[in-house]
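Pasting the structures in now, so scroll down.
Just so it is clear, none of the values below were taken in a lab; they were calculated from the coordinates. Since we're looking at a predicted model, the values are computed, not measured. Cβ atoms are built from the backbone, for glycine too; each structure is taken alone.
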Structure 1
Amino acid sequence: MSRHPYRSVAAVAALALLGGVLAACTAGGTPPAGLSCAWQYRTDKDTLNVAYPDTGATYWSMNYNLIAGDEIILDGTYPDTRYISVITYNLGGNVVDAITDRDIAPNAGSQNPFADEAASPGGSWSLTVRNGAPLSGGDNLLSTGVVGTVIYRTYVADTAGDPTGGAGLPDVKVKRMDGSVVPLADCATQVADSAVVDLINTFGPPTNVPAENPPVFKRPANIGGLYTNPDNTYIGAVAAWAPGKVLQVSGRAPTTPDTQAGASPAAPAQLRYWSVCTNEYRKPYPVTDCLYDAQVPLDGNGDYRIIVSTAADRPAWATTGNGYAWVEWGSTGVDMLLIMRHMLPDAGFTESAFTVAPGAAASTTMGVYAPVVTDVTGFTPA
């Protein structure tokens, strides 16, 4: 599959962030590309819980300045994970360019395990991030503006305790206008980028969709957003808490490659990944809890049943042994947003969340794969 370029559609510049970046590095100054070290920031539930991060994923980022003609070179290793991508964003948090794992061409003598089922992790690749580069596929070249952000994502690492999937973060070096190359060490620790919180609070979509009873999964009317991943799409449902309330999310599970069970991420499947998350329906959009596909028990038809409640209200029967998954409701002081993610659907899978029109209910196109929410408060299985 060819790589798809993305251009910014934002009309508003984040001027405060721009001022901070430009002050850090002026033309001809140091450090190169405004970077004193690589991968300054990390986003996940524990480090920076914003923009509804999926707990099955980890996000590393750098804010850079290429005003002196610098370009950034990323030298990476294909990891033992379900998915990776590299995406550039402008100051408004909008996608400029993106490349998905299967489209990252390997270096000579290496193979890409996301494109070739027979390949193993460990091969090498190299990408260049360049101001004003053409938005074209198959070149391992990512376009960006003078100032921006690059995010490296991993999903479902198969190496216990290592979200990089045994590969570490891509090495970073800066090529200067004069041809010299400056390698950068990784930052000693990855911290939260507080500027992202300010950006979300200022420009993020409002959280004003009223809760429904029962909640109904719909695709957002505005499918854009801050620091989105174009390989994913989302459907969501807003729910209001009440004492003792217990919900069930049920439906048919799309097939995915269970890489933790030894499958190749390139193996044929309806989706690369899906998940269900509970989130607080407020800015800056914190996640509460998630389950991804391999964590959800299925019955003989491939159907799932996910129970959503507070820990105190979790029914005794809501266990994996009984065929149920469970996710924590979260805060009872704010509405809860259920999100289902679908990633990289196969071209022949016509019932993915990607087929749902903005603003429409999932049931309009997803058939048996549309998640249905039922209030099961007080229910006890026979």
Structure 2
Amino acid sequence: MTERTPVLTSRLPTVGTTIFSVMSALAAKHGAVNLGQGFPDFDCDSALVDAVHQAMRAGHNQYPPMPGVPALRQAVATKIEAASARRYCPDNEITITAGATQAILTAILAIVHPGDEVIVLDPCYDSYVPNIALAGGKAVRVPLTPGSFRPDFTKIAAAIGPRTRALIINSPHNPSASVWSEADMLALQELLAPTDVLLISDEVYEHMVYDGALHQSAARFAGLAARAFIVSSFGKTFHVTGWKVGTVAAPAPLTAEFRKVHQFNVFTVNTPMQHGLAAYLQDPTPWQQLPAFYQAKRDLFRQGLEGSRLKLLPSSGSYFQCVDISAVSDLSEADFCQWLTREIGVAAIPLSAFYGDGFDQRVVRFCYAKKDETLRAALARLRRL
């Protein structure tokens, strides 16, 4: 009998290998310093690892409750209240997820029905649009203002229609490193007030806001919090991206629908890590010190590029730095990143990869969540430009 694998009709026919995988592979091939993919090259606090080991040895190795370990949900509620002055009930408004990407997919699957529209703001993280497609929805792309990456509320308002189910925002923003202001959030609150549009607020870089600015979480605004799934990530906050543990805070009715999906796409999340994180969160110092920690890395990287032909764009939040390459090369963003990796030995990511139409504005993104010696090695090579 001849073996034959049936031909599938793809749910995601336009999706291929991500730019992050492509550039990381190219960096490895050429021995380049990888400032492309957004993950640290340094270890987390050993006390956090010790807390997880202690949880394992204490026997916390079986299924935890579906919404998450109660002590961790309580700790998350306490942290949100300290940071944003809003109290979420740990019993029915906080859910522990298998990372922020799963959290966003679950929120979309919980609220989006076939034919619904979801507004995304370009450039955007690459999981948003495939998530919407998997739910049978339609992504409506609205561009952020080129150059400044500020939200254009006139364009957002124009995109809202009778089929609009949700809007996804991301601040601090990946890839641009811009940060929404209090005025931006108030404008969004006013815009959404007369609608039933839900909000998914991707806040995974919430503790990476610099120069004394305050992270403007959707939780700080009553009109937004009432309609929002607020997504965060322990991986980003505590330098453990491979652990894939995140959180979602949402009003009880939204959380109830979220958990209906959550229980059937992951059910629950790694037990000893939840217990370890709960213990570690009893001291707020690590997350409170994170802005200063990453601002020092940002400043080191920016100072190293001063005087070069790479034009620095603002980096107000996240752990990314965007640069304008116009004075260095006539290549497209994507071709420049390939050339930079091969010839200069530093990997970056083209911003065009985050746009639905591949919009090329001669800007590339570096990640500075790296050891200082890694950043200095990259800077020594970049100064050759």
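Assuming -0.81, -1.34, -1.42 is log10 I(q)/I(0) by the Debye sum over Cα atoms at q = 0.15, 0.21, 0.23 Å⁻¹, for residues 172-291 alone as calculated from a single structure, say which of 1, 2 it is.
Working: 1: -1.01, -1.30, -1.37; 2: -0.81, -1.34, -1.42.
Label of the originating structure: 2.
Could you figure out which one of 1, 2 the value 2.4 for distance in nm of label points 7 Å out along Cα→Cβ at positions 164 and 284 was computed from?
Numbers: 1: 2.4; 2: 3.5.
Source structure for this number: 1.
Can you spot which of 1, 2 the value 3.2 was calculated from, given it is distance in nm of label points 7 Å out along Cα→Cβ at positions 220 and 308?
Numbers: 1: 1.6; 2: 3.2.
Only structure 2 yields this read-out.
From which structure (1, 2) was helix-only ellipticity at 222 nm (-39500 (n - 2.57) for each DSSP H run of 4 or more, over all residues; to 500) calculated, if the value obtained is -1500? Mind dumping the intermediate values first?
Values: 1: -1500; 2: -11000.
That value comes from structure 1.
With FRET efficiency 1/(1 + (r/R0)^6) of positions 100 and 300 (r between Cβ atoms, R0 = 35 Å, to 0.05) computed per structure, which member of 1, 2 shows the largest figure? Before the final figure, lay out each step's value.
On the way: 1: 0.60; 2: 0.85.
Greatest value across 1, 2: structure 2.
When distance in nm of label points 7 Å out along Cα→Cβ at positions 228 and 244 is calculated for each of the structures 1, 2, which structure yields the highest value? Walk me through the intermediate numbers first.
Working: 1: 4.1; 2: 2.7.
Going through 1, 2 one by one, distance in nm of label points 7 Å out along Cα→Cβ at positions 228 and 244 is largest in 1.
Could you tell me which structure in 1, 2 was used to calculate Cα extents along the principal axes in Å, for residues 68-211 alone as 43, 40, 29?
Values: 1: 51, 46, 34; 2: 43, 40, 29.
Structure of origin is 2.
One of 1, 2 was used to compute distance in nm of label points 7 Å out along Cα→Cβ at positions 36 and 124, and the answer was 3.0. Which one was it?
Numbers: 1: 3.0; 2: 2.4.
Working through the options, I get structure 1.
When you work out relative contact order in percent (Cα under 8 Å, 6 or more apart) for each of the structures 1, 2, which one comes out largest?
2
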